[in-house]
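J.: Listed after this line are the structures, all set down as structure tokens.
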Structure 1
């Protein structure tokens with residue numbers, strides 16, 4: 001059995017390239033977060049359009065005194081409208097949860113572990129007027145320290161991205177449910 005020789009220490013150039021690759025990975029995750037936020041914004045827009053289109057129809061339908069196919073037809077229309085409204089409200093809440101910034105344990109980790117790299121941590125730890133202290137503190141960390149902060153930011157934002165995509169996916173499914181209820185409701189109020 002021969003003892004293993006330790007791997008040679010990477011050169012400064014290799015460390016800088018590794019840091020640049022990590023920053024590229026971080027930027028990809030940041031794009032995923034922006035894309036999830038954009039999807040949530042579109043979902044909220046569609047929810048608002050549907051809200052503006054369908055709410056006025058209920059008052060008109062209830063005020064109409066013409067006979068319906070059955071005695072419970074108005075109750076059916078009301079139940080479909082309520083189902084549409086509930087799915088729409090859940091979709092909107094989930095979309096807003098997606099758009100919310102870093103929260104909970106992730107926020108604490110960002111502030112503690114990435115004070116020279118992550119925008120939220122930099123803004124929290126260094127006032128805008130304190131540029132000299134920020135630059136001085138950044139000069140004191142080495143490439144290995146910067147890589148640790150980038151890796152921490154990758155982990156934190158990966159979890160944030162996952163949470164945002166979970167919320168926006170559920171929001172879109174609820175929007176689909178509301179569209180189905182809304183479509184059937186529109187069919188029902190024709191009679």
Structure 2
């Protein structure tokens with residue numbers, strides 16, 4: 001890679017209402033549900049991992065348990081407005097000079113770490129965005145270059161960056177994977 005400065009944003013501010021609340025801090029395998037997303041974000045070639053908190057104050061403790069100096073917390077005051085509020089809080093907290101950011105979802109605990117450098121390589125090779133694909137289905141995390149940060153700040157409601165990626169169409173580099181972890185999320189207990 002040519003020295004791109006990359007960051008990761010982990011969206012962890014939601015209430016988890018379909019789950020019955022406190023979804024991200026519920027037990028999952030050998031820890032908490034959010035641990036898988038944090039481990040994946042830390043495995044990415046990034047210098048900074050921002051975890052966006054909001055509805056569940058226990059998420060802060062869960063993040064601090066990882067004790068990695070790259071981890072930072074940012075609070076989405078308007079987290080009740082939906083995913084766009086969390087995404088905007090994360091983008092606003094990025095350090096200046098970041099060339100791109102991975103977007104991880106806190107309820108996706110099985111992201112395969114081997115796909116992460118491939119996504120960064122796509123950005124390094126000039127793609128505006130990249131995403132893993134499992135059996136034709138776009139998954140997570142996605143990575144977007146800094147040119148999209150301003151557009152993400154205009155998102156509203158419970159919308160993430162998916163609409164921006166859809167508008168880009170074939171400009172989004174897709175990285176095929178046989179690991180369904182890129183599309184696996186937890187919505188109900």
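Values quoted throughout were computed directly from the atomic coordinates according to the rules given, and no laboratory measurement underlies them. This one's a predicted model, so the numbers in the text were calculated from it and none came from an experiment. Cβ atoms are built from the backbone, for glycine too; each structure is taken alone.
J.: If relative contact order in percent (Cα under 8 Å, 6 or more apart) comes out at 27 when worked out from the coordinates, which of 1, 2 was used?
T.: The read-out comes from structure 2.
J.: State the single structure among 1, 2 that was used to calculate helix-only ellipticity at 222 nm (-39500 (n - 2.57) for each DSSP H run of 4 or more, over all residues; to 500), giving -7000. Can you show the working numbers first?
T.: Numbers: 1: -28000; 2: -7000.
Clearly, the read-out refers to 2.
J.: Looking just at Cα Rg over 2.2 N^0.38 Å, for residues 62-173 alone, which of the labels 1, 2 belongs to the structure with the highest value?
T.: Top value of Cα Rg over 2.2 N^0.38 Å, for residues 62-173 alone, among 1, 2, belongs to structure 1.
J.: Among the shown structures 1, 2, from which was the value 1.5 of distance in nm of label points 7 Å out along Cα→Cβ at positions 38 and 70 calculated?
T.: Of the options listed, only 2 reproduces it.
J.: Using distance in nm of label points 7 Å out along Cα→Cβ at positions 46 and 86 for the comparison, can you identify which of 1, 2 gives the largest number?
T.: When distance in nm of label points 7 Å out along Cα→Cβ at positions 46 and 86 is calculated for 1, 2, structure 1 comes out on top.
J.: To test your reading of the models, identify which of 1, 2 gives 182 for volume of the Cα convex hull per residue in Å³ when calculated.
T.: Considering all the candidates, the number was obtained from 1.
J.: Comparing 1, 2, where is FRET efficiency 1/(1 + (r/R0)^6) of positions 78 and 142 (r between Cβ atoms, R0 = 35 Å, to 0.05) highest? All intermediate terms of the calculation are to be shown ahead of the outcome.
T.: Working: 1: 0.00; 2: 0.95.
Going through 1, 2 one by one, FRET efficiency 1/(1 + (r/R0)^6) of positions 78 and 142 (r between Cβ atoms, R0 = 35 Å, to 0.05) is largest in 2.
J.: Which one of 1, 2 has mean count of other Cβ atoms within 10 Å over residues 30-37, as calculated from the coordinates, equal to 20.8?
T.: This figure was derived from 2.
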